[in-house]
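Pasting the structures here.
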Structure 1
Amino acid sequence: MSGDDTGVVVPVDPGGRRSSLVLGRAVVADALRGVDAVGALRAEHEANWRRGYLVHFRRVLEVGLASRQAAVTIAADGLHAVHRRMHYRQSDGREVALDAMLHDRPGAALCTVEIRGTGAPEAGFSLPFRGERLSGDALARRLDSWAEAGALEPSAADRVRTVMAHPEWLRLDGQTVAVLGADAEMGPLPALLGWGARVAAVDLPRPEVWRRLLATGRDGAGTLLVPVDADLSAGADCTAIAAHAGLDLVTDLGAATEWLRSLPGRVVLGNYVYADGVTNLRVCAAVDSLTLSVQRDRSDLALAFLATPTDVFAIPPDAVAHARRAYENRSRPVRLLELPVRTMSAGRLLRPQYESDRQPGIHDALVPQQGPNYALAKRLQRWRATVARDAGSIVSLNVAPPTRTRSVLTNRALAAAYASAHHFAVEVFDPATANTLMAALLVADLNTGGGPPHQHPWQDEAYAAIHGGLWRAPYQPRSALALAAILGYHAART
């Protein structure tokens, strides 16, 4: 990052650098300090945060299991640390702490272009799957198959069945879903517009992005609201609209806040943003600041997130039991293969997923290749979901499955691991299947007040998780996916 960056930035450290590693270490230590002084001290003194962050992110989860209050305290303190430590660099070069909310005021207010779809709303819920469109009994059988194989939690299948039984829910009448990161492959925008919902799209001011989004809106059955920086005539064509549409959340927080405050109906703020490297952390922090700004004027604001499956989660006892049975029942050829593989890898490969019946179980699928900035950005979203739900807001946060998105396939190690993950009881989903499933869970949450209440935040996160089998597979993910990556690289060369 250069000193010319504006908007939400990582602060300059004592050495004069904008180091996201220094920031991440400090935020995790701050999150732990109120409930685990020893853990905070260890995080502060981690010499190699780039590689050593894994154990500390796991500790944040484990310490929070002590009680609901411990989990909420960690989340609140972690969020406070992000807002206190990260900065907003104004256009005149002055930097202020993000929690001051002194965003640059917008120039001319954004206008709104409304695109009404020309299609007919889908009559009921159906799911794209391997070139087919599943509905009714065929979809019910697919859900049963996924549940039996351990690709999702039974509660997720139940939630989808509930949506199937209530097709009127799909329109989300009286609500506007603001999709931040509207062009994201895992986002719900195409599904929601196909169902006839009203969607406000926010993405970068890139004409090629907006041409895709406008085409989706035109072909759908819902209403697409588009922020533009000019008062376009009612007859403006898609080329003109795309040239003026969009905004950068990192730098245009003031404009984004005012536009989102003006949306009709109950607003659902859906966070589906993603960027590479430290920019991902910056944009996720920007969205969290935006969330607080909009909440001040819209107390009924609902929040929506997707949790990555490559993180640390507490999981229910039946998921642990499923994984342990799978390990105990592995075939004789696999047992014979394990010994040399473990010996050659010094015990790092093919370790059993859960070696005890601890309740809840701890599922650790953090992937070192994704790095500490990605881990912190995604944990920031989980923290916001915990704090908002504790305050009484409607929150939809669901674990999404491993998916063949563009961002995954550009990471050679992850792409190779996903190519061979099926050998280790992990199913990788196609984007169309995954994003439609996750949109269905969003609809279920928004029509049921955020879903059933639970005693502890870990139960909220585990409910209706679609993890592709990672939670219920026989082997610890890092110890299996590393071998899957080797097999995937080999398959790609042959």
Structure 2
Amino acid sequence: MTHGGCAEGCDLGLIGVGVMGGNFVLNLSDHGYSAAVYDVTREKTLEFMEKQATGRDIRAGFSLGEFVGLLRKSRAIMLLVPAGAPVDAVIEDLVPLLDPGDLIIDSGNSHFTDTDRREKSLEERGLLFMGMGISGGEQGARYGPSLMPGGPGEGYERVRPLLDAAAARVNGESCVAYMGKGSAGHYVKMVHNGIEYGLMQLISEAYDLMKRGLGLSNDDLHAIYERWSRAELNGYLMEITAHIFRRGDERNAERFLIDAILDQAGQKGTGMWMTEDAMSLRVPTPNIDAAVMMRHLSGRLAERRKASEVLRGPEACFRGDRDDFTGRIGNALYAGMIMTYGQGMALLQEASRAYGYGLDLEVVARIWRGGCIIRATLLEDVRTAFRNRPELPNLLLDPRLSGEIAERQADLRAVVRAATELGVPVPGMMASLAYFDACRSAWLPANLIQAQRDYFGAHTYERVDAEGVFHTHWSEGEG
């Protein structure tokens, strides 16, 4: 893509000038690209143009026809509108105004099956369609997100220079790469968000253990998370967590803001989509499953409050060395994080085979190192693991990362044991430990499950000492 001013036709069109869309356009403008913008809300477009786009090579269309007319042919149009029906509505209104070969890029959090459907439908009309994940929030969109484009390679090459310019950079490497055909980009973003759920759950469990279990103050928590964010646990989520515990409440100078926030976690569904597809592909992702479950449970606030009045737990209090135990919590957290990334990458590996994406997991880890919400120092080791073994089925089979977990398994066990004794729920850490123990088990009690299935449903079983499938009439011969 050669870029120039809007007088010759804008380089990119963007529909949806909300927080993400508006900031992404400004990001492109910083890198010398021109853009046309449109939003279904005329007032939002006017506000953006008057307050943010002044003096920049950005033009506004106040109808779709006017907007399309501002673009250079062959056109490239990015959508940053709410997922679902709004995307379909915009596409249907847009298609009659486009020419064969024009490109539409959906950069919202669309379900990957919708992306496949839309690409097929638009291909039949002679148009190119890409699904592109974008992560980094408001600051990422403005100054450099992680971008996960998928779809027709021809479409990606058309906008590759533009995306490369806008993306975050780490050690001189751009945090954007072509993920693969079809819905690969949106699938990778879905898994990114699932990992994000899992990491946030683990971090919140560590907080709960230190707050309710150890009785630490917000100042203590700030110092601990700040220290962790400068060491091996370094990552965006750890950094912002440290900042959160330092923020006072503007409405009440005597407390911290964290203590004024209701304990109900919201979600937009991407984590749940990941667990659903992991189930369909038979890939275990217990950390993400636990995180989704806990968000659902957090939403049942009235029910929890009633239960707290009638359900009693242990009266135990922590009697050990708090400094030593916070170190053990940090080690348990690190082990859980490795397994959370590992479960997400295992799903990507299986989905790539099942859906024909052709994902390169080293590349996925590379573009997640900057710009996105799950960026962390740990991703360098994840990247190295897949560079050494591109078909690695599970990060637990990587010598370095499995060694990191093994070194910390005693701490993970101690933390889970203490949480149980204190009555503090840590389902993410428990899931991490159970996953580790199950993965390292050459034998699991699934033989009993198979016997039960054969007993009540004649589902058959296999034997350890003979080939073939067997069925037993279990009730016969009972004494």
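For structures 1, 2, which has the highest computed value of relative contact order in percent (Cα under 8 Å, 6 or more apart)? Show your work: numbers first, answer last.
On the way: 1: 19; 2: 13.
Ranking 1, 2 on relative contact order in percent (Cα under 8 Å, 6 or more apart), first place is 1.
Taking distance in nm of label points 7 Å out along Cα→Cβ at positions 118 and 446 as the measure, the highest value among 1, 2 is held by 2. Calculated for structures 1, 2, distance in nm of label points 7 Å out along Cα→Cβ at positions 382 and 414 is largest in 2. Could you figure out which one of 1, 2 the value 1.00 for FRET efficiency 1/(1 + (r/R0)^6) of positions 70 and 94 (r between Cβ atoms, R0 = 25 Å, to 0.05) was computed from? Only structure 2 yields this read-out. Source structure of the calculated read-out (Rg and Dmax of the Cα atoms in Å, 22.5, 71) within 1, 2: 1. Can you spot which of 1, 2 the value -15000 was calculated from, given it is helix-only ellipticity at 222 nm (-39500 (n - 2.57) for each DSSP H run of 4 or more, over all residues; to 500)? This figure was derived from 1.
FYI, it's all coordinate maths here, none of it is from the lab. Everything numeric here is computed off the predicted structure, so don't read it as measured data. Cβ atoms are built from the backbone, for glycine too; each structure is taken alone.
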